[in-house]
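Structures incoming, each one as structure tokens.
Readers should treat all values here as calculations from the given coordinates under stated rules, not as data from a laboratory. Just so it is clear, the structure is predicted and the values come from calculations on it, not from any experiment. Cβ atoms are built from the backbone, for glycine too; each structure is taken alone.
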Structure I
Amino acid sequence: MTDAFAPAPRPAHRLIASQFPPIGLFDTVATAADLAAVMELVGWTNDRLVADRIARLAESEWVYGVPNASIVMASFLHVAPGGMRFNGPELGAWYAADDIRTAAAEVGHHLRRETVARGLPTMTRTYRAYAATLLGSYLDIRGQQSTRAEVYASERYDASQQLGEEVRASGGAGLLYDSLRRRTGSNVVAHRPRNITDILQTDHFEITVLAHSHTVDVRKLSR
């Protein structure tokens, strides 16, 4: 089967928990040298994992000096312990969706898993929404859930992480894939920070889930 490539949806939507407030560390510096100095000053490079991760990114991939640069870089430098679907724990990526409803379904799934893990009946969390333009051509594996069953495994990421890191290592922009949480939705993962452009914070949402229900309640908050 020949690989297919396609552009990312425009805009691509991402939800970030409001418990992680935006810190403009990368937004105002003018050079890579300034950025390294600021990171050291605020203690980011004292975190061995963060220091190792930024070392894995060529300086040409660093995003700084533009609005919301810190949001982008944080997605690559602060990573879940086991990684995510298309990235391992060594370096993060930017995940987004074709529609804000798809993004809500995705974060709602992970919030429900956290609810179950913590032994709680329900959880509510607020999120900031971002819209961005993702440049590049993405490996398109939409519609391939049967032929790439291991990559689409609902609760296992070993095969999908291997594929994602192979795409990153080859210089690829990332992948387009079907959402497993919203039947008609699709997602994109961007492996190149510099491809994430025109980032705008849009709305705030409150998402509530129940431990033993797949229903995701989404409420848009007033600005």
Structure II
Amino acid sequence: MYTVKEIYYTLQGEGAQTGRAAVFCRFAGCNLWSGRERDREHAVCTFCDTDFVGTDGPGGGRFAGPLDVADAVARTWSAGAGAVALGRPMVVCTGGEPLLQLDTALVDAFHEREFQVAIETNGTQDAPRGIDWVCVSPKANASLRLVSGNELKLVFPQPEAGAQPECFEALAFEHFFLQPMDGARRDENTRLALRYCLTHPLWRLSLQTHKLIGIA
């Protein structure tokens, strides 16, 4: 059984894949926060900006098996991009924390439908084999199990000593991104991230372009 908050077609708004068409498959649940506001203050991750509770989003539901999820994703791609669209389709498995549910059987089912499989994860869970694109977003006070991948995307700034950019620079990632923390101080956080990237060229600035242009 897979519990999915929503499945929808859009453009990737963040990181190295910014601007690419994809189906987002948002799994319900996370190991760092319940998703309920009453629990936020005492959660490991207190700044999440995503609703991942329940199954009431577009395309959401409880799916009995991997083929059911993969077929729902494939239908969403065809409805958005068209049945004869050029280019390899991509599914972005996100959450919440997708690695609480994403398993080898589901990765294989996506591949059978010719999808490139990407994940956006907090990195605290082991990943199944076969994932094509791994984006890890570390959180303060959460131990990383995934220490290699395609991109590391750090929400910035986080005040805790263990969540500073230099803590992650020796890890085996192809790309390192700073993403300004959203919220009331987003403009100031953007200036801080910009300044850090200018003085630490390993890091690149990632903006949430989907919010800037008003898409999901």
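Relative contact order in percent (Cα under 8 Å, 6 or more apart) computed as 28: which structure among I, II? Mind dumping the intermediate values first?
Values: I: 28; II: 19.
The correct label is I.
If FRET efficiency 1/(1 + (r/R0)^6) of positions 111 and 159 (r between Cβ atoms, R0 = 41 Å, to 0.05) is computed to be 0.50, which of I, II is the source?
Working: I: 0.95; II: 0.50.
Computed on structure II.
Matching task: 28, 19, 17 is the computed value of semi-axes √(5λ) of the Cα gyration tensor in Å. Pick the structure from I, II.
Values: I: 27, 22, 17; II: 28, 19, 17.
Source structure: II.
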